[in-house]
1. Of the structures labelled I, II, one was used to calculate mean count of other Cβ atoms within 10 Å over residues 124-131, giving 18.4. Name it.
2. If mean count of other Cβ atoms within 10 Å over residues 132-139 computes to 23.9, which of I, II did it come from?
3. Given 54, 47, 28 as the derived value for Cα extents along the principal axes in Å, for residues 100-291 alone, which of the supplied structures I, II does it correspond to?
4. Matching task: 4.7 is the computed value of distance in nm of label points 7 Å out along Cα→Cβ at positions 164 and 300. Pick the structure from I, II.
5. Using the calculated result 41 for percent of Cα pairs over 31 Å apart, pick out the matching structure from I, II.
6. 20, 15, 10 is what came out when semi-axes √(5λ) of the Cα gyration tensor in Å, for residues 60-115 alone was calculated for one structure; which of I, II is it?
7. Once distance in nm of label points 7 Å out along Cα→Cβ at positions 68 and 332 is calculated for all of I, II, which comes out largest?
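Read-outs throughout are calculated quantities, based only on the coordinates presented, and are distinct from any laboratory measurement. All values reported here derive from a predicted model rather than from experimental measurement. Cβ atoms are built from the backbone, for glycine too; each structure is taken alone.
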Structure I
Amino acid sequence: MGDKMKALHYDGPFKVSIKEIERPKLKHPDDVIIKVTTTCICGSDLHMYEGRTAAEPGLVFGHENMGIVEEIGPGVTLLKKGDRIVLPFNVADGRCRNCEEGKTAFCTGVNPGFAGGAYGYVAMGPYQGGQAQYMRIPFADFNALKLPPGTENEADFALLADIFPTGWHGLVLSGFKPGESVAVFGAGPVGLMAAYSAVIRGASRVFVVDQVKERLDQAQKIGATPINFKESDPVEQIIKANDGMVDRAVDAVGYQAVDKGGSKEQPNIVLDQLIMVTRPTGGLGIPGLYVPSDPGAPDAQSGKGQILMSFGKLFEKGLSLGTGQCNVKAYNRYLRDLIISGRAKPSFVVSHECGLDEAPEAYDKFDRRVEGYTKVLVHPNGPL
């Protein structure tokens, strides 16, 4: 198979290229090497692409990955060559206290000094991403989720690595129960997955807030009520349409939220809107990404991850709040089976598919939000 492979290489802010790099090798008995069939470009990748993190040139992106097992370490017992698998974006060892409690996003064994590890992401450990032809999977028996052989449901299964479980997780963080009303802020892929999860799980009303028409149209297609925040205050729109505050609210935007004009960043705006739109004793789920350091923040305080929010109102209303990255393994097996049974089809969010050579252009278009780019699947070894 050779010692080299093609991979997407981070060259610096707004610059990625395809380069030949060393093909990964087994490093530990518990490793496997996979031939990547599908990887995704995530909104979280754009934070690094835009230079909004401490990512350094040379990083290979890609934390949403699936593929075929090519090589197996001698310690691997549950997988065999040829197995089709999808990987949680969380790299976890399955042995630490958090992993034993199912909190695999906060594994303390794979990335010392940081709560959790991931493929191809700054500060998340030495794990090459999957926007490459091959990748190494550590602790493979624990991390891999087996899929039916073949290519059926490839786009749906690829979303089990991150956005489908993360959207579901946002709903869980909020404390949602069937029959309740939900407001989701952000109609990107994770926000749409949160709304879709609410629909699947029996929400009475689902509102989705954004400013991009194509995204709001997608929300309406799955049975949610679209709310364009550029038209007027989204909190007022939702309270009027719902005849009162909602039971649960989900932040699927994160630290790059923008003001009512839609262009100037205001990191605290969505957090405050969640607090204002949710009924007393309701719950907030915050899977949207917030970082401890942001080189491009609009003010010094936000640059240190210190975001001003209406904590007094949060306290007054007795709201519960859940946040943090998704423990993908807590959900992916069940969401896989929803896909296999035909009960879930999350690939409706996929806008484009391409080969590895086209990935740099896809990054540019996705970042500029042009030509309908919302969720991109990349096939590093060619079409399936």
Structure II
Amino acid sequence: MTRRTVRIAMNGVTGRMGYRQHLVRSILAIREEGGLDLGDGDVLWPEPVLVGRREHALREVAERHGLTEWSTDLDTVLADDSVDIYFDSQVTSARVEAIKKAVAAGKHIYTEKPTATDLEGALDLARLAESADVKHGVVQDKIFLPGLLKLKRLIDGGFFGQILSVRGEFGYWVFEGDWQEPQRPSWNYRAEDGGGITVDMFPHWEYVLHELFGKVNSVSAHVTTHIPRRWDEQGKPYAATADDSAYGIFELEGGIVAQINSSWAVRVNRDELVEFQVDGTHGSAVAGLRSCRVQHRSATPKPVWNPDLAATESFRDQWQEIPDNTEFDNGFKAQWELFLRHITLGEPYRWDLLAGARGVQLAELGLKSSEQGRRFDVPELSL
């Protein structure tokens, strides 16, 4: 067996997402499995180099997991020729400058989304990476989740017939911070720091819709801030200048209409924090993060509207659960493995910085649509 080491500068792993999903449940999980099997007796061993601004936090994470390499000096890390990949999970406002430095240093790029705070910046990154001939990828984790993988299986199998519509509900109540600690960082609610649910979630919806149903041709959105006053990590009140809710209608190629509500000011009355209902001529499905339920046209009941009588049937019980039929890995880890194989073996990989720019574009158009009260076409992007 031959072990090949790939060194990854991981910037932002002291944050919630960077630490839990990317460091612990992806890179360290691959190491716990003995590395990534490349075939023919080759194993890829990811070696993380932790990068961040808070020395004490980096040291604590490194000591907790037996890691020896960490630094608060990004420039020095990028100057190290033994570092192969730069990964970014910082706050969005700090991302562009860091990725530009990494591209200039010749590092392959893997980054969280959104890739930039505006479309011009996102396209600039994609062009720079292409010009520098470095490989690049953007985290698009939702399509690797069990529920959406089951949904993809149904689509590929022709279960729906002609797909007519998609309805998505995402969100939960994020505590304001005055009487209970909020479960999201305060920067998420400050536009000046790159916050807002539109710039956070519309990039997700772009790749989910694009991958499963088709290109987004137009967007109409209403964006608002339902909770204008919140309390930060120090318990101090601040004005929420970023949107906490976005309601979007997307027209897809083929005439499919998608409606997706995203809110951090909604209490959950559904089985999972995000659910997509897909309706087609031959059947319907409701997919969440892990589960997927279907109702075929041959088993569709005949509800009758009667407001004078209580319903005697449980509509949820009329749906059939789709079995797993396989073991699903962590979605972030699954995409990391594909990107690492892309880096080392040259295997195809389509979730690049241009794909990331499409997400930024949709968020930008969604905000513009809300501001101007009109629908916008979504132009095709190219480098």
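1. Clearly, the read-out refers to II.
2. Considering all the candidates, the number was obtained from I.
3. II
4. The structure behind it is I.
5. II
6. So the calculation was done on II.
7. Ranking I, II on distance in nm of label points 7 Å out along Cα→Cβ at positions 68 and 332, first place is II.
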